[in-house]
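**Q** Quick heads-up: structures coming right below.
Please treat every number below as a calculation from the coordinates, not as lab data. On a predicted model such as this, the values are computed, not experimentally measured, just so you know. Cβ atoms are built from the backbone, for glycine too; each structure is taken alone.
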Structure 1
Amino acid sequence: MRSLTSKMILVAAGTFIVAISAINARATYGAKISVDEPQYLLTALSIAEDRDLDISDELAEERYLPFHEIPLNQQTIDLNEDGQRISPHDPLLPLVLSIPMGIGGWVAAKITLALIAALTSAVTLWVAVRRFSISSHIGAAVVGLCFMAPPLVSYGTQVYPEMPAALCLITGIGILTSPTMSRRGLVGLALTVSALPWLSVKYVPVAGVLAIFALVKSFKKDPKNSIAFGVVLLFSGLIYLIVHQKIYGGWTVYASGDHFVDGEFLVVGNNPNIFGRTRRLSGLLLDKEFGLIPWAPVYFAFIPACISLLRSKSKDFVVLLSVVGTGWAVATWVALTMHGWWWPGRQVVVILPAAIVIMSLLAEKSRRWFRFIIVGGVAGVIGWVWLAIEASTGNRTLVVDFYETTYPIYKVLSWITPDFTDLKGGEILLHLLWLCLLAIFSFPEKVKKDSKKLEETSP
């Protein structure tokens with residue numbers, strides 16, 4: 001246990017140090033942070049100083065100038081005759097950042113997010129070792145490198161709810177996979193599940209998966225606890241809806257946004273092309289600009305790891321795969337886009353700690369994959385530090401022209417991965433080649449057996 005604790009501290013420290021390397025990096029030219037980020041910080045400032053969510057005075061006084069020197073896209077509409085403006089983003093992240101924002105401004109807010117990233121990495125390692133019996137040295141290497149590589153490290157300083165949501169989800173998995181489903185565990189799980197929608201409504205599906213597994217598991221042991229857990233979640237959901245109707249004027253925060261005056265549910269798109277969005281199933285991994293693999297080659301192991309887990313049917317494999325699959329499905333078919341005004345991979349950050357546990361299980365089984373994950377993780381870490389330096393010296397930014405980085409490994413990988421914004425002709429062929437490559441590495445034993453059978457039947 002002492003050895004695990006020391007490794008958790010080491011992993012957390014490494015994550016924190018690499019994350020804060022980008023604290024001074026510019027999101028865009030003329031601003032340290034951009035788009036949704038100022039909204040979260042202004043709301044945090046309003047909570048700290050005014051004890052409310054109304055940012056109309058902060059906007060009027062241009063309190064964003066220390067971190068956003070150029071004109072700000074306000075994103076809000078007047079909710080009443082008094083000109084009240086409330087940011088169209090759920091309030092839990094601003095609440096978490098309110099004290100540091102009030103004390104130390106945007107720098108303290110970013111440091112807080114880096115600390116949350118560090119805590120998330122430590123919890124992920126603990127879950128990997130204590131719940132899935134992964135050796136601590138393998139777990140520490142895999143978890144540490146993955147958290148110090150993008151996209152997780154990037155959301156250690158970018159002001160979005162992704163990292164707190166990832167912390168809630170991996171904590172919930174840790175509680176859910178406990179050998180005993182105690183009353184105390186159910187309380188903790190109720191808190192983590194309830195917190196996810198308050199970070200963003202898009203996390204409701206993964207929260208629902210945790211809740212369903214918890215209800216089933218607790219019912220088998222103690223139906224009374226299961227019923228109580230269900231009632232608590234139902235009550236929490238009703239509070240969420242009532243608060244949003246009263247404060248935001250709709251079922252979600254988007255009712256207060258200037259982009260959704262024709263309907264809050266336009267946030268998922270106007271007549272979304274579900275078939276067209278299906279390309280994101282692989283695009284989230286392979287896209288040359290917004291895919292995981294070009295920026296952190298370690299994620300090439302993700303699909304082989306999932307297939308390996310499915311075939312082995314290890315303890316609680318259904319929980320891990322269900323959570324990861326649900327989050328990936330939301331990013332594929334529900335999210336408005338995977339190409340946004342943010343660092344690549346944002347839509348799947350919430351499930352990546354669970355994905356890392358799955359990759360750790362693969363590394364535990366295969367020395368070859370362990371070595372690959374180490375090399376791929378190191379490449380991702382170096383790439384992030386490289387870009388952070390570029391964006392801190394005015395040569396690049398984190399959300400505008402990051403794909404123009406001079407980092408050699410990314411330049412090579414972006415050249416050989418497809419562009420999913422224009423998936424035609426040669427890009428389709430490139431896509432198919434990558435899918436074949438993933439299949440070959442995901443089913444190595446099957447390929448070998450088929451080859452052997454072919455040799456035996458050949459004349």
Structure 2
Amino acid sequence: MYHEFHPNILREYDIRGVVDETLTESDSKALGHLLGLKLKGNRVVNVGYDGRNSSVKIKNALISGLIETGAYVKEIGLGPTPMLYFSCYKNEAELGIMVTGSHNPKNHNGFKIVMNNKPFFGIDILNLQNEAADYSINQAKGNFEKFYVKNIYSNFLKDAFNIDKIQNIAWDSGNGAAGEIIKTITSYLNGSQNLLFCEIDGNFPNHHPDPSEEKNLKDLKNSVLKNKCDFGIAFDGDGDRIGIVDNLGRTVPGDLILLLLAEDVLKSNKNASIIADVKCSQVVFERINNFGGKAIISKTGHSNIKLNMKKYNAVFAGEMSGHMFFADNYFGFDDALYAAVRFVNMMTKSNRKLSDIIDDLPKVFNTPEIRFFCEDEKKFEFIEKLKQKQYDKKKEIIDLDGIRVNSEDGWWLMRASNTQPSLVFRCEAKTRNKLHEIVNDLKKDVEDIDKNIAKQILA
């Protein structure tokens with residue numbers, strides 16, 4: 001058989017495209033064939049899907065392809081991506097496939113894949129294009145059953161709560177796949193639970209479900225202030241990214257969420273390894289080390305984080321984007337719902353307001369994560385040229401993911417996005433003046449390489 005995928009849908013961490021344009025039902029069925037063939041027979045495959053309007057047809061095509069290879073497919077139902085990961089541990093599925101567009105626009109969809117509870121990414125995904133050019137199936141008839149795990153997963157989360165203390169919390173599911181489970185588990189909490197947009201709706205009528213974007217937290221902030229909540233929690237479209245708003249309605253950056261949870265984890269896991277991605281504040285790494293942990297910097301991407309957790313036997317990890325990974329009393333995959341449970345439990349043990357905890361952290365000045373356009377064909381070449389320029393200057397460099405340049409006064413990061421035609425930039429310094437100095441020095445180096453990119457930084 002022969003199939004050709006659109007070249008833009010096979011990404012570093014997942015498979016993703018625009019439905020009926022770059023991603024079709026035919027692509028989904030072919031993917032079912034290719035992944036099913038890797039199992040070599042009647043092996044268990046768990047399939048889940050999110051609430052996007054296209055997810056059912058994409059899921060059905062995928063299952064059709066899997067069954068034709070002889071796979072034993074268990075459909076776990078509509079829910080968040082972490083529920084799919086959870087199901088693979090619970091019934092020991094050799095392959096798990098989640099149909100989801102994650103935090104992307106409503107007309108997008110795709111697949112997140114785990115094999116033997118390990119991420120299927122990078123070269124494994126890219127190789128699918130070659131594998132699709134020539135493959136054969138025996139039209140073996142597999143098996144299919146529905147294996148709904150929503151109640152099992154919800155009960156696990158409910159039982160993980162420490163609900164001794166009354167807390168008033170605002171919850172924003174953004175009409176994403178986590179909404180129904182959020183309604184279920186919050187019904188067991190004391191206090192006032194203010195629920196926003198928990199109805200699953202693939203049109204996302206209220207706001208785009210990506211809590212890493214400040215504009216998407218407006219409704220949550222208003223709810224926190226109006227209802228005098230202790231804090232607010234938001235989720236992305238498939239429930240693997242978390243966002244937090246404090247009691248004053250201020251966004252808590254993803255790296256500070258990571259830090260607060262890390263410090264709590266370390267209270268019962270002394271000297272443990274904690275992983276943070278390369279975009280995180282230097283405060284995170286310094287505080288983890290000072291708190292008795294071993295801070296490890298990692299390449300960005302949930303698949304890279306999961307591999308590094310096993311490599312370093314880390315008990316917790318997190319990313320600037322809001323992915324949080326617990327391996328102390330959990331399975332080590334990114335689960336924003338479980339992260340929310342742990343955050344609530346952490347605040348239950350605290351007698352302080354979240355705003356006071358945040359304000360007591362070391363003060364630094366930083367830019368937000370800034371993305372600007374750069375063609376896929378140019379972005380990695382640009383990074384290499386910028387990297388060489390810093391080596392020539394004998395700067396202190398971390399080059400495991402793009403280039404991060406450290407100094408006594410701060411640091412900056414420039415990396416090529418693995419999911420978009422863009423460059424990602426962030427900078428941090430101990431004072432506002434130093435922040436401007438670092439940014440201006442970088443601009444000069446960028447201008448020497450590409451004036452058009454420099455103009456975007458200046459914008």
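**Q** Once FRET efficiency 1/(1 + (r/R0)^6) of positions 359 and 399 (r between Cβ atoms, R0 = 25 Å, to 0.05) is calculated for every structure in 1, 2, which label goes with the largest value?
**A** Greatest value across 1, 2: structure 1.
**Q** Out of 1, 2, which structure matches 21.1 when mean count of other Cβ atoms within 10 Å over residues 23-30 is calculated?
**A** Corresponding structure: 2.
**Q** If we compute Kirkwood radius over Cα pairs in Å, for residues 271-414 alone for structures 1, 2, which one ends up with the highest value?
**A** 2
**Q** If you don't mind, another one. Given that distance in nm of label points 7 Å out along Cα→Cβ at positions 327 and 407, derived from a single structure, equals 2.0, which label among 1, 2 identifies that structure?
**A** So the calculation was done on 1.
**Q** Given that helix-only ellipticity at 222 nm (-39500 (n - 2.57) for each DSSP H run of 4 or more, over all residues; to 500), derived from a single structure, equals -11000, which label among 1, 2 identifies that structure?
**A** Answer by label: 2.
**Q** Between 1, 2, which one scores greatest on distance in nm of label points 7 Å out along Cα→Cβ at positions 231 and 431?
**A** Across 1, 2, distance in nm of label points 7 Å out along Cα→Cβ at positions 231 and 431 peaks for 1.
**Q** Once FRET efficiency 1/(1 + (r/R0)^6) of positions 71 and 319 (r between Cβ atoms, R0 = 25 Å, to 0.05) is calculated for every structure in 1, 2, which label goes with the largest value?
**A** 2
**Q** Another one. If we compute distance in nm of label points 7 Å out along Cα→Cβ at positions 87 and 423 for structures 1, 2, which one ends up with the highest value?
**A** Result for distance in nm of label points 7 Å out along Cα→Cβ at positions 87 and 423 over 1, 2: largest is 2.
**Q** Moving to a separate point now. If we compute relative contact order in percent (Cα under 8 Å, 6 or more apart) for structures 1, 2, which one ends up with the highest value?
**A** 1
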